[in-house]
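Just below sit the structures, each encoded as structure tokens.
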Structure I
Amino acid sequence: MYKPLELVDAQELLLTPLDVPPFLVEDIVPGGVNIIAGDEKSGKSWLMLLLAVCIATGQDFLGHHVDQGKVLYLSLEDTFSRLQQRLFKLTDEVGFGNILLGIQSGTLDSDLIEQLDDAVSRIEGLKIIIIDTLQLIRGDNTTLSYAADYADVAKLKNFGREHNVSFFLVHHLKKQIEAHNIFNRFNGTKGINGAVDTMFLLDKESEFSTRASLYVKGRDTQPVELQMEFNDCKWELLNIRTQEEIAAANTPEIIHKLVDFIRERRSWRGSATELLNELGDQSVGTNVITKYVNQYKSSLLLDEGIAYSYSRTHADGRILSFEICDSCDGCDSKEDNSR
């Protein structure tokens, strides 16, 4: 027998006051299923144990307020002795019953869900379950597919919704690097990325560096980069960059020069060669500057109130046109292919 769809009227939803689930860590760690990935021995487990201590004790985590509660930490690659040594480094006390530690568990295709269900029933006020690592709860299934990856995370997501508890999963990275989207470096298919609510990527400057960036991207958070340093076995916050600041830092310098140039001129029209001459910059070629302008026309240039159009004529060849447009939020760059 089928189960009818549970439907909510949109107008009724607009008028109904609903509680917004609190962030586990203000602005950066929402509720739901979170995942962190990084290279081997990059400090992921240290960071997760610090998170557990901060949530359990109410201390700020990386400079951000936490929603205090109890923590279940399944550290499946460790021993109790190693966990004890790490706790010695991180805290003097956490309070009895505030962090429960385990080093063995079942898998998603055997006993894990039943074990978690039993734990939730016995730990009053459980806020978050940290599992280190995701791979060790996936059992012997070696099928590499979007559907399998998504389904495994979905089991935890459904459990979390049913019991009002969040998850933080520790994961690994692929060996190859995809510069255009660092989150595609997560091991497995994009099914994991699609299923989790928030992704964290711990990226060290080098293998032996004490500095790293923690990139955050999720459904309920603005993308940010937390720049951190590992001091005396504890990650400490150095700086935070917003999505806009990250984009600006990765924008070619010649585009910043172009913005200043158009602001001063108010409008300009000419070839890519003439543009480079006017800018006094020959660090890139004509095809590259044209590509850059096309790449940033709907983001940085538009944000700066600069409208861009492109045309091609028999007499002049390829012509780039720029003008300051006070109301160009809705403008789209035009391409005129007239001959």
Structure II
Amino acid sequence: MVVAPEALEREAAIASLNDLLSVLGRLYMHYANTVIADYGADGEMTVRNHLRQFGQWRGTEMREAHHAMGKPIDMQSLTCFWDNASTYVIDDDMDAGTYTPSDSRFDVHFCPASLAWKDAGFHRWGHVYCDEFHQACASSYHPDGNVVIPINMMKGDDHCAFRWIMPANAASLDLGDPTELGRRLARTYVSDTAEQGAVNAMLRTSRLVGGCYLTMTRPLVARHPATAAETRRRFLQVWAEERGRRLRERHRERGIAATPANFVREMDFCARYAWDLDERADAPDRYEAGVAWTPMDQAWIDYDEADAARAFWEVSYPALARGYDDRFDLTLPMLTWRGDGETVLRVARV
């Protein structure tokens, strides 16, 4: 890491986590828009398949992590130990809810993803996300789990009202010993300080970017094998270029100089806290670092997604740099997903 958790201030952490949640929401938006434009009604089903797979992936990972933590697998554990940063940035809403093993309910008045979707007029498919993803997540976490969201910002309401339920007499799951993955994931839910809690939220949410992307790639390849690679390239590129423009604007607002080093350190992936970076060159017009580990890459390692991971690095990062500053040239002289011994990220102002 570039910065130790102890140096992280709460306001900076919340700003970084909000940026990360917005990035995740916009990744889904550009995926859905591109896939539906390319494949029409068939593409709509591909998007729904992605959302169901993403829900299944997250529900399963949370179940494994919570089991490793010794938590009962019920609706209270699911909602109180949620995987992404929303539980960190919407504490006031969550604290006002009620939580029991068979019935947890709370309201959400602030959602970075919904802000991105409303700004782009993405209401319909934003609502599809809320519907498809959350139910798949609940029933993957526990077979009897259900969720209803009768009030929803994507329908024009001023907040979302969640109710997660399961029968009070639902059978306890026999999960056996915790898995190695579950034990590893569980460590990112436990912290001794608020600062470490914020970094853990960054680690968990960054991993979700990797999971979201791999569950986009799989149905795309399965349903549209001949053209999947080109569709993937285009949604990654448009997403990354927009990210770059928005990142540059946020840096202007926060008084962060637009240097190659700040582009990486202050990236909306929380790189300075959540990545394992070995900085090797830092000049006004040039920056280079070895990237030993990121939470996204770990997800792709865990699920054997080498081809998708390589495309993510090779397509999105150069496009992100161009969107940030059209004079920036980002290259990857070495990339582990190409079989190299390490990943080297180089940014130059040309």
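No lab work stands behind these numbers, since they all come straight from the coordinates. Everything numeric in this text was worked out from a predicted model, so none of it was measured. Cβ atoms are built from the backbone, for glycine too; each structure is taken alone.
Structure values in brief
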read-out: FRET efficiency 1/(1 + (r/R0)^6) of positions 23 and 295 (r between Cβ atoms, R0 = 25 Å, to 0.05) - structure with the largest value, from I, II; value: II
read-out: Value 28, 19, 15, calculated as semi-axes √(5λ) of the Cα gyration tensor in Å, for residues 159-262 alone, assigned to which of I, II; value: I
read-out: Structure from which -18000 was derived, helix-only ellipticity at 222 nm (-39500 (n - 2.57) for each DSSP H run of 4 or more, over all residues; to 500), options I, II; value: II
read-out: If volume of the Cα convex hull per residue in Å³ is computed and equals 225, the structure in I, II; value: I
read-out: At a computed 21.4 (mean count of other Cβ atoms within 10 Å over residues 111-118), which of I, II; value: II
read-out: Highest-scoring label, criterion being relative contact order in percent (Cα under 8 Å, 6 or more apart), among I, II; value: II
